[in-house]
Structure formats: structure tokens, C-alpha cells
Structure I
Amino acid sequence: MAEILIAAAHKSSGKTTVTLGLARALLDSGLKVQTFKKGPDYIDPMWHTRATGRPSYNLDFNTQSHDEIRAMVETRSVGADISLIEANMGLYDGVDLEGRDGNAALAKLIGAPVVLVVDTEGMTRGIAPLLIGYRMFDPDVKLAGVVLNRTAGARHESKLRAAVERYTDIPVIGVLPREEQLQLPERHLGLTTPSESNAVEAFIARIGERVGSRFDLERLKDIAGIGQPSAGVAPAYKEARPNAMQEAEPLRLKIAIARDAAFGFYYADDLEALRSGGAELVFFDTMHDTALPPADGLFIGGGFPETHMRALEANAPMRASIRDAIEKGLPTYAECGGLMYLSRAIRWGGERAAMVGVVDAEAVMYDKPQGRGQVIVKETEQFPWPAAVSTSNTTSGAGIRAHEFHHAALVDVPPDASYGYEMSRGTGIDGKHDGLLVHNVVAAFSHQRTTALNSWTERFLAFVREVKAEQVHLRSEVPAQAAS
């Protein structure tokens, strides 16, 4: 496989801008480009997809085994000429002191050379010891090139190039100047999503043009190994697929999924798993559609409902439609922003906006994160979904590994509320629990992902089928009772 990991010395160095520019420039040169993102990030993959036209996938040591990561890179790169993996934070940053969860570990695991993006603001000769240190820190990491980002002009660029060439043998792959037009817009939780940004295509095209004219794309292709035979061995791990019984399941399902500017945090492989599990995905807009589409189940992922809370409140018909369906028993899974939307109201900056109202609590936004990082949850006895068929029992052992990142907290939660999860690590709703259970709803701050040890999509679909079968059974009894 031809692949490159795009990393940096520290976060906010411009990795996403460089990744988007390279993806579009390589695409414009006639190559098919596949992208990946290290860690549990939803927003960067959205931008990747807009740049390449292909889904982007996350590679995450917290939720995936080494075999799963290698298999995902291999299977999702099929049909592509080159794969770009965008790192998170810095090349050697991570939670683990030994670096087992870091970007460098990922590069070594999948055998990818690294191109380091350096924010050069206020830097000249000092770039040389930085690069030397990054190369010597772990000689097993192939530091194959450097990108000089946010240079102040031609004179600044020449000094940086001279220092790199004089003291290192690391090639300069490209240079991007400090331009406002090349900066991705940000907000309180990081980058904005493409759906919230105007003229997305023009923005990505502009970055692609800059990279195409200022980067040595041929050198980059050589580094990635385009045209070279793969030295890797196909991993033994095989992704879980529905078994014959599930594929022959007579109860086909429709799952309604909220996807718009307010909600869009979905892993591409989770949506694929829902489809392969026998579900038709029906997407709807919470701010512009007036009613929930006909469906057997509902999935509302994370997003930014707080920045759209007035539009969400204004669409009273949609809120009423969702509330009515849930009160009638519609199986529903909601994560983070979805949980906030199902609450009575969102409060932020002295304002309050009414939401769906099936969760008896209100979501209050704070300036600082109320929960952030990796979490481990264990299911309570009240958790409604059946155990998975194709994976091990996720309620045993170390629990379910997931993540959370929310500036919101739920307030005025009833003291007798039922929860689906106990927190072994992380904050959740109250520091001890997550996953409020109401009707057939599981609503949590934690974000899950379908993996070999946690096939939540399979379990959710099984629960939807159980509920649908019971409803079909009840409807069939009504005529019989009437006749008697």
C-alpha cells in the first residue's frame, strides 16, 4: 500500500489544512486518494470526504486492536492509489507514557513514512534541532519529509530551507505561507463542520491549488511508495460480517438518522455496519424537515445543537414528531448532541431553547469541557439491548471503551432516573452513570464505535427487530380479540 502519515510537532500546526491540500492536489493530478484520521475525531473526516469524494475512516488504539487497525487501512484503501493518514496532536504525543497509543506507534504499526508539518511562525535555524530530535527520539519511525507551514515570506522560507538542508537530510516537501484564506474556521469545540462553512468546495480547491503549486508531489509519491510492490502481509483479522441467519432476517429495517448542520458525528464504518446488518438508512434534517420519516429505529449522533438551538426550537413539528414516535416506543439511540436534543431544553449564554422533551432534564453549556477523553462504561442490568451474536459479551471484563467530549452537562435529572451504563472511567452524565433509559431510548454523552469487542450496531439492530416483532405480534392479536 502507498501511504503517508501526516503528523506535526504539536497540535494546531496545520495538519488538517495540509492533508486537505494534499488530498485535493493528488486527486487533481489523477490519483484516487483514501484518507484516515488517527483517534476519535468526527470533524476532520468530514472535511477529508469533501476533499476526496470517499468516506474517511478513524484509526483508534482506544477502541481497535492492532489487527483491526491494519485491516481497516488495507480494506478501505482498496481501489485507491495513495492513502493519507492525518495524525492527532503531535507525532509523539498521547496518553501512554511509553507512546503505545501515539501517532509514531501508528506509523510503525502500519509501516507508513511520516511527513512532519512544522508551524514555523517565529522560527528559523531552530527548525534543525527540532527535526534532528524528532528523528533521533525513535529511529524506527521513518521521518521522510517536512512541510514548512505558515511561513512569513520568501526571506523567511529561504532561511528555513537553508537550516534544514545544512543540518539534516530530511527533504522539504512543501511550503505554505501564512494566509488567512488557508485557515480552517474554528469554534468552541474545534473546527467547524463543512455543512456550517460557506463555499466549502472553493475553500478546498484553493488549498489544493496552493499545495499543487508549492509542494513536490513527485517526491511525495516516491516517499509513499506509489508503484512499489507491497511488503506487507495480509492481516489474519477478518472484520465481523452478519452471519447467514442475520442476512436472511425477514424483518428488514429502516433506521432514521439525523444528519444536518446540527448533527453529523457518525463514523463511516458504523453506518456501513448498520447497512450490512440489514438496515436501510433514511437521513433527515432536524431543522428543515417537518416530520420524522417512517422508520423502525432512530439514531441521533453528536454535533452542535447549541449553535443551532433557535432553529431546532423553531421546528416544533419535527420536535413533536420525534417525541410522539419515542413515546409510542420507537427504539432510539442518541449520543451527546443527540442526548441534548432529546432533553427538555438547551441553555447557553443566558438563553434557553426548548428541545424534544423526552429526557426529563436540561442541557447547560459551559465554557470549559464537562467531560473529555477516553471512557470505559459497564452496562447495568437495565440496559435493554440484547447481547451480540458475533462478538464477545461486552458487559463483562473491562467494559466498553468509548470517548466523550462535551461542554454541556445535564441538570435537574430526576433522582430515580434509570441508566444503562456505569462509568469505570470518564464523566458521563453525573460522574457515575451515563446512558439515560427512557421508553426505548438509550441517550448518553459517550460516543461508541462498532469494533470486534463492541458491536453496538448489531445489538441496536437486534433490539429494533425485537421491538418491531413485538409490535407486529400485538397488531396481529387485535383482530383476533375483536372477532372473539
Structure II
Amino acid sequence: MNSSQDELNFTPNHIGENHSQLAIRPPRLGGDELNLAEFPFALLSDRQPNGVESIQFSDTIRGKDGKPIERTWIVTGGDEFGLPVASDEQVYVALMEITREQNYANRVIHLTRYELIHRLGWPDKGGSYRRLKAALDRLLGVTITAQRAFWDKSRQSYVDVGFHIIDDYALYDEPRGRKPSGARRSLPRSYVAWNEVVFASFQAGNIKQLDTGFYFGLRSAVSRRLFRYLDKKRLDGKSAFRIDLRKLGFEKLGMSRNYYPSHIKQELDRAHQELITHGFLLDYEYYRPGRDVGERVKYWFSTPSQTTPAPPHEDLLNQLTDLGVTVSVARRLLAEDADEVARQLEYLPYRNPADPPAMIVEAIRNKWAPPASYLKTQAKEEQARRAAQAEQQRREQRRQELRQREQSLAECRRALDALPHTERQQIEARAHQQLRQDNPALAAHPHTAAYEIVLLNYIANLLAEETKE
């Protein structure tokens, strides 16, 4: 694909579509620089906490000689723009997609603003363009200081290095839509230039292929971050991967260090379910290898042949997990009685729960009756529905009556016009006289529409009488 195109021939894969729909779409493939996949460079939210100017991550690994290597990764936001946020990671992935399409040939990648917005799946509105510029400002301003945490593939060793993600960019207003064939040969004026350290890593081959269609189809920042990290870990072809729970949450995903293990698992469970549902993971489990050892999580990766369609009741499962119910419990509840799950989810907002996950599980298992407030609301809604239905019927009946009257009056006019002139004048005179006798008030306004309609009714009656005679 030529990146100078203004209209792209792909669309992101969306959650919930079946595999036959996905199969007919051309795959979206990008790349991921392996150092940037190993440690976070952006917050997990789109809001920057007050007073936080930098974030730090660290871990210890074994080197090729068996000795431990302590790695530290410090991300410092620019003075004016601050730390990168979750959506900035999506901009990075879209830029990598374009870079791959341009064969990693140049540090400067040419693009259009519209193209980048389209790849991101953002609406083509002014807010998206401002959001894009803000993301590029943060990626330009951020500084990453890696202490024995940046793998230099060309030297086959970890190095200490400080770098930005991009060095400069320019965004121009460019016409959207298709351009004349001659204009399409020239590159767009807008561009983004990767940092020299980052681009050198590209050229050294320290990158991996990334399924960007899958990435942009994920719903949450945690799912997207976890997908990038785990996708790197399955490069060696292993079917499983295990990691300390706190290390994964704090050092690899960038969760709040105030989280207890239960909070980490609660955030992870939503991402796990999404990655299992769409075929990236086969399964996972939490376990403790020993009494004095921290809890760990183990993942089993799927292969393309093991990818399965989304399970039944996916929407209900997502609703339960969004409330905080663990994936395993949610699956059991749905397997036992999915209809009851749907009912209790409908009732839940009327119970005003202090602990929603605990209450919904208890309500489903014990088949709680609907709350009084729910029944009252349903009764009001039913009453309003019936009133609206009755009003609709009255309006329809009135419309039918008006149509019938208009039809009758039209027939009356045609019959009157068909009469000889003298006979017509006589009938009209008799109709005027009867109307004046029966309704003097209306007769005082002979030039109104109401008078004309009533007069035609009198004429119709007189014509009907003559027909009978």
C-alpha cells in the first residue's frame, strides 16, 4: 500500500464480527520495536495525574552468561505537554504500520492527517485532528532513559541510552478524497521523523510484526498493552508464558503501584477475556508456586488453527466482567442459566448496590425477585406505552376520517360540476339557505374554509336525496 493515498482500502477489525466477515478483509499488519513493547512508554489512561512528571519501571533478568541484569526504564514527559497517554500508544502503532508499509526505508515517513485519523478509527472531526497533534507533541517531548534496559541488536548487548520517540513532525492541511492521477504521484507534505536511536533499532531488525487490525479492534488500553507485551513473548514459539503478577501489572503494563493483587487481577481479567474471546489466548491461570513466593500468572497461547468464534452470550459476559465479576465465575453463571443472568442484569440498576459484583452473583444464584422500584418503573412504562398506543390509534382513526371526508367532498364536487348550470345553482341556493337556518353563526362567515366544507356536506345530502327520488 502506498502511504500517500488519501483514501485507504482497509478498515479496522471490530469486536463482535464473525470470522467469515473478518476473513474477507485484507490483513492489517504493522511492526513493534521490541524495546518499546517490553516496557511502557505511556500511561494506561487518557488523563495525566497531577504532579506526575515521570514514571519508572524496572526488572531483573538473566543475561546470556547467567548473571542477573537489573534494568531500569524511566519515562519523563515534556515540560509543556506532559507524559504520553493511552491513546498516544495507538498513534505510535499507526505510525509503525505506515513505516512497515514504507519498508522501514527512511526515518522520515510521509502521510496525511486524514490517513492517520482513518487508521486510528477516530471520527473525521476537528477534535480528532487536535487530539492527533497533542499526541505527536507528547511523543516528541517524552524522554526515555534506559539503564541497561535497551537491547542493541547490532551489538548484541544491553546499553544505557536516552532518546525521544520522534524527533520532529509537520502537519499540513491537505485536500481529502481522491486526487488527479498526476497529483497522486507526489508525496504528502505532512511527515513524522522517528528518533535516530529508535530508527537505528528498526534497521537492526529489532522489530516484530504486529497484527494492527487485531490491536485496534481491542476495547481497552489494558487489553492493547497486554497484547503487545504477550505478542513479543511468544516470538520464540513457546506455547506458554509465565510471569510474576506484580511484575506484569506494575513493570510491564504500568498499573498503579497502589493496587493490591486483587485489583491487578480485576483489571487483567477483563483483558484476558477479550484476548481469549478473539483467539489470541487459549487460557490463563493464577497460581502461587510456593508459600513465600508471590502470585504468578500463566498464559497459554493459541495458534491460528485454534482460533474460535466468539462464545455465546458474549455481551452478557462483558457486562458481568465490567461490573467486576471474575471471568471464571461469569462463565459458570452463564453456563447454568443465561436467561437469569440477563434478568438480574436488568434488575441491578434498581437495587442501588454498594458492591455490584457481589450482589449480582448472589442475585443470579438465588434468583432474586425483581425489586419494587423496577416493577413500579415497568408499570409506569407500560402505562405510558398503552397511552401512547391509544393516542396513536386515535390519530390514525382521525386521519382515516379526514381521508374519507376529503374523498366524499371530492366526489361531491365532481357530481356538482356534472350537473346542468341551472340545476347546480338551485342546489347550491338550497344548501346556502339550509346552512343559514341551521347555523347562523357560521353563515355569518361565508368566505371561510369551514363554511365551504359544511356547505359541501349540505350539497352532498341534497344530491343524495335527488338520487333516491
Structure III
Amino acid sequence: MNNGLVIGGANSGCGKTSIALALMAWFGRQGKKVVPFKVGPDFIDPGHHTRITGIQSTNLDGWMLNREVNEELFARHAARGDIALVEGVMGLFDGYDGKSEAGSSAQMAKWLGLPVLLVVNAQSMARSAAALVQGYENFDPDLQFAGVIFNKLGSPGHLDYLQEALEGAVRMPCLGGILRSRDLAIPERHLGLYTAEDFALNPDLNQGLAEIIERSLDTDRLLELIAAESLAPDLETAPPGTGDGVSKDRLRAAHQECLPHGGSRDRASRKKVRIAVARDKAFCFYYQDNLELLEQAGAEIVLFSPLQDGRLPQGIQGIYLGGGYPELYADRLAANTALLGAINAKSRQGMPIYAECGGFMYLCRELQTLEGETYGLCSCFPFSCSMLPRLKALGYREVQLETETLLGPPGETIRGHEFHYSQLTSPSDLVGRVYRKHSRKGREQEREGFVVNKTLGSYIHLHFGSNPQAAESFVNSCREFAEEAGNGEG
């Protein structure tokens, strides 16, 4: 599969997520197997992508992952379908700083050799919209555009006016425009849009999204653009300067190099371990690549629900608790005392447990909501955690391991992202901290990564693709636990 588009916005909030979902639904109705991607560390948008397309969305990221890993991820996953739709992050050229394209959707489009479909919020704009589009078109001559879509139009006449303004001013075609409508919006809350688990994109809504594209855009032109040879990047043959083409052999080699101890033969000879992964409305923030790297290292992923299950899955040797919204379900999580006790017992037994952000909060002694209610939780860590009405932390992070941990030996570095509205209100010096934490710009921050027994918790969502040794080390820790426990459940 070689066809694809990056859906880039002129700015954050222009509606690119809604339009990306609508395009995924529409291409699906045309019989196309759509493979979705998301640029940046976002968890919520990929969940909606997956619900629309039926194919797991994959995160691409220009800071957490190097170029070759991004290219390998795209090539491997895109091969599963007919068209790849890559939703960008922020504004098209927005990245880590104002001096370079680093971390931007534009950079990712060039790495992958994909054209950009530009989404412009035209609300309260007239002829000035043409100047904006012209600026985007000329800002980076190496970037290829498939066309522009105007969003949040006031009327059909508004689109006519904008198309007149574009004539002779820009080269990219205008593929149409979408009227302001609540039908093309997903409700939001403090961490962003509602998750796919909480806001179901049912078949009727999927059809409605597809119909918006059908009546609003020049779909014949869109199909022609997708089919055009110029919009069919090939990472195997693309010349330098258009993405530094990577051969299929190089991609395979790069993927194997990411995995320690050689190749698949060595891993296949090692005993598999079962890792219980929390997955429900309260815990749904996972990088798909993390789960796949755990599987490649020899893990069998077994899902469970802290909201509904009274016990852990049978025969497990490890637990992985991702982020999410435990504060919204604190009463139900606290009421499930059987599972809270089971997880606490596993922690005391020395079972490897890894928890991020919301999962870390769940392992604390108690959680206080904004309403002032306090709920007892797993008590693996002797911390109280409180929700805040404002953002506590946001940004990319690099951690260096200071001691031997579930994720590797001292000195190993792993990259990730931090985003939360809560804080620890009773930190204890008795709990070891094993992460030396730095911001994206290298500024050292307060040490993090808390360890009790073999339970490791942190507010940082780490991406194992930045250092797949972390996944291998976690699985090895689970194997060691299984051997110590007599090859059974701990």
C-alpha cells in the first residue's frame, strides 16, 4: 500500500480531528481499507481512528522516535490497507521551537513522502483566507500539498467567496468546505476530547460523518488525487531529499536492531510470560507500539478491567497499568476492593508491575477528587493523590535510569510524554526514585519514577519505541519472577 495523506491544520482547533475521522469514514464507505496514524503523543485521537476504521491507529512522533523508527512503523502498518491517513498535530509547521521543523507534522510528511491536505478554519475569514493558504503553500518549497479544505463555513456562498479569492493566488486545489455544524464535533474535557470508550462513534454517526464529506467536498477530485502517481510515496525507492528512502531490507533490519539479543529465533526459544494489561473506560491510554514490543519480546497480553473484574487474570507474571481517567471512576474503582487487594498482594509478592500516570494514581493509597471526595485505592505506594483544577505538567520527557529497574539497567534512557491534572500530596522519602528526568530541551527536573518492591510507577507515559530494551527488560523481569515462583502465577 503506497497511497496516503497527512491531514494538517493551519492551527490547533481548526477541526482536523473531526475532518480526519470523517475522511476515514468516507473512504471506508468507498471500499477502501484505511490505515490510520496520529502524529504526536496523543492517545485519544488514535482511539477514535481505530473505532472508525477497525484498524489499530499508530502513533508517529519526531522526538520520542527517530526518523528510521517512524519510517519503519509507517511502512509496516500502512502495508495492511489501501490508504494511509495520518492526522497531524497542532498547526502544520508547529514543533519543538520556532527555529526549525523538528517535531512538526510538516517534518513527518516529508519523512514519509506524503502530501498534505490542509484544513483551514475559515470562520470569520474572507479574502484573507487566500493569503493564509498562499503563505502555507510557499513557506516550505519541499512540502507537497494535495489541496485545502475550508472548515466552519457560514454558508455555501462563503465557500464561493473563498474559492474566488484562491483563483490565481495559490497552486493547490480547493477540495471544498464544511459548514459549521455540531454534527462534526466530539465533546471535550480536561485531557482533551472524550475517549472512544466514553463517546461511541456508532454506525449511524460513522455514516453521518461520511455523508458530510460526500456533500461537502469534491470527492471525485479527492479520489483522483489519491490515485495519482505523484501521491503514491514509496519508502523503498524515494530519492534522497524526498524522505531519504529506506529499503525494505533496511526497514526490517532497523526493526530487528531495535530488539536486543538478536532476532526472532532467540526470542521464540524463550518461555512466554503473561502480562495483565488494564483496559477499560478508566485505563485506555497506551501506545500500541508498547504492547507490540512486549509481545515481540515474548509477552502474552491479557486484558482485564479494574472497573468490572473482581480478580486478576489467571497465570500472570506481570501487570501493566496505563493512563486514563481514574478520577472519573474513583468511586467504582474504590468499591472493587477484591481487585485492589489482589494487586496490592502481587506487589508485596514482588510481581513486576509497571504503571503510568492514571495507572500510577490507581496504585497510590488514596485519590482526592475536585469535589473533595477521597477514595482508597491499591496502596502499593504510600501516596495521596489530588486532582487539580489546572494543568500540573505537560511536555516531552527523557528519563535516565539511575538503578536497575523493570525497564533496564542504570544509564539507559527512554523518552516519553507527561500530561496530568493531579499531584502527589504526601510524597515519602522512604520510596526510592529511579528516574533522572529531563525536559525536551535538556533541563533537569525533579527526580521521578517511584519503586516499591518490583512495582514501578510514574506520571510519564514512556514510549518503548525510543528504547525497545525497556520492553525486553520488563518481559525478562516477568520471566525471572515466574522462575522464582515455580513457573506459575505469583
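For distance in nm of label points 7 Å out along Cα→Cβ at positions 286 and 414, which structure out of I, II, III has the highest calculated value?
On the way: I: 2.2; II: 8.1; III: 1.5.
Top value of distance in nm of label points 7 Å out along Cα→Cβ at positions 286 and 414 goes to structure II.
When you work out mean projected area of the Cα convex hull in nm² for each of the structures I, II, III, which one comes out largest?
Values: I: 25.2; II: 40.5; III: 23.1.
Once mean projected area of the Cα convex hull in nm² is tallied for I, II, III, the winner is II.
Coordinate-derived values only; no laboratory data. All of these numbers come straight from a predicted model, not from anything done at the bench. Cβ atoms are built from the backbone, for glycine too; each structure is taken alone.
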